[in-house]
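Derivation of every value follows stated rules applied to the coordinates shown; laboratory data play no part. Because the structure is predicted, anything quoted here is derived from the model rather than measured. Cβ atoms are built from the backbone, for glycine too; each structure is taken alone.
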Structure I
Amino acid sequence: MKIGTDGVLLGAWANLEHQPFSILDIGAGTGVVALMLAQRSHAEVVDALEIDDEAYEQASENFEASPWNDRLFCYHAGFLEFVQEIDDEYDLIVSNPPFFNPSLSTSSLQKSENSISKAREMARFNDALPFEHLLAGTANLLSREGKACFIIPFQEEQKFLFIAAAVGLFPNKITHVKGTPTSEIKRSLLELSFTRSDVFNTELVIETDRHVYTPEYVGLTKDFYLKM
């Protein structure tokens with residue numbers, strides 16, 4: 001599975017000011033977000049969770065090949081199973097959760113032309129990890145002073161925050177992401193915690209033209225690109 005802009009944004013944007021001892025990445029994919037957080041932090045524990053067989057194997061290989069392999073570990077399990085079996089708490093939880101157009105049906109997944117496209121579509125099929133399960137599990141695993149950071153489609157923001165409030169998680173920081181200055185908001189970067197506070201709202205524009213990145217995007221992500 002390819003490394004997308006969403007994962008790069010989340011890995012670069014997630015709050016580390018509280019100096020987390022332990023970090024969990026839910027739905028690791030290739031492991032890029034966990035790797036970025038290991039690079040950015042001094043966290044002693046950087047765990048990741050991935051249910052897909054091939055993605056789990058790739059993330060594990062990437063962790064082992066990295067300079068931070070002594071701090072990184074990937075669990076091969078579903079999130080609900082993980083929540084039920086793990087007693088540990090995490091100071092930072094991040095997730096780029098799988099999402100897809102609600103009109104996507106199981107039958108359309110079954111009609112995928114090949115196994116690669118089918119795997120990619122299933123990874124994005126939001127029934128694999130509904131927001132209700134993601135947020136309830138996050139509230140269960142997050143330490144009392146911890147932070148939880150997510151990137152989701154902008155149109156899902158209000159629904160996501162409504163569900164979060166029901167489990168005691170409240171927004172502290174929100175960044176709306178636009179592809180270009182004139183395009184519509186595409187993504188919401190959300191920082192949640194158990195503490196109610198005034199929300200710090202910002203906007204991030206990625207490009208001014210094709211492959212012409214804004215200073216804000218370059219400043220946020222330059223430590224993770226070979227050419228930026």
Structure II
Amino acid sequence: MRVVIAGGHGKIALRLERLLAAQGDDVLGLVRNPDHVSDVESTGAKAQVIDLEAATVDALARALEGADAVVFAAGAGPGSGAARKDTVDRAAAVLLADAAVAAGVSRYVLVSAIGVDRPPPPGRDEVYAAYQRAKKAAEVEVAQRPLTLTVLRPGSLTDEPGTGRVRLAPPPLGRDSVTRDDVAATVAAFLRVPADKAGGLVLDLLGGDSPIDDAIAREAGT
């Protein structure tokens with residue numbers, strides 16, 4: 001399987017690249033900063049420098065040629081303002097969708113965020129609200145493209161070792177945490193699910209007690 005990952009230097013993406021490469025997949029991580037190429041390549045994946053805030057659909061589509069699936073794991077990240085939440089968390093996700101359509105790639109996994117259907121929790125600032133709006137808008141706009149879309153909405157992300165066990169269900173599942181290891185493992189497992197079973201699913205993802213494969217089989221009907 002050839003998989004292209006947008007946001008290839010992100011903490012989830014690096015874990016995902018390592019998992020997929022270890023399975024023998026052909027993995028390409030897209031990065032904005034040339035200094036990040038070596039980190040991506042250290043996972044066993046290939047890397048390509050493409051700035052998703054500046055690239056055209058045609059340029060990005062060329063990077064996607066021959067792919068079986070794309071994964072959007074990019075984000076503006078901590079310290080970015082409301083404007084970049086829109087240009088990265090929303091617009092870059094839509095750009096990837098349009099490029100996938102142009103390249104003939106039908107499978108798309110979008111790593112979103114839990115709680116985007118609800119108002120921000122009390123005490124959150126405008127930047128966080130902008131982040132939530134951008135993530136929700138990305139889900140809506142990507143779903144309008146002719147793609148087989150799976151949306152995963154992880155809870156608060158931690159760097160603790162993964163457990164291989166999760167809670168996975170349509171929203172709302174509540175607010176809790178999940179390890180980045182387990183998010184990456186869930187994405188990797190979903191890429192093995194037949195497209196007709198995975199398409200159209202929007203699922204919250206938290207740490208839990210169900211083995212990842214069992215949780216996916218229950219929600220995807222496999």
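Computing distance in nm of label points 7 Å out along Cα→Cβ at positions 64 and 200 for each of I, II, which one ends up highest?
Working: I: 4.0; II: 2.2.
That would be structure I.
State the single structure among I, II that was used to calculate distance in nm of label points 7 Å out along Cα→Cβ at positions 40 and 176, giving 3.4.
On the way: I: 2.2; II: 3.4.
Computed on structure II.
Going by distance in nm of label points 7 Å out along Cα→Cβ at positions 56 and 160, which of structures I, II comes out largest? Before the final figure, lay out each step's value.
On the way: I: 2.6; II: 4.8.
Structure II gives the largest value of distance in nm of label points 7 Å out along Cα→Cβ at positions 56 and 160 among I, II.
Here Rg and Dmax of the Cα atoms in Å was calculated and came to 15.9, 45; which of the structures I, II was it taken from?
Details: I: 17.0, 48; II: 15.9, 45.
Among I, II, the structure yielding 15.9, 45 for Rg and Dmax of the Cα atoms in Å is II.
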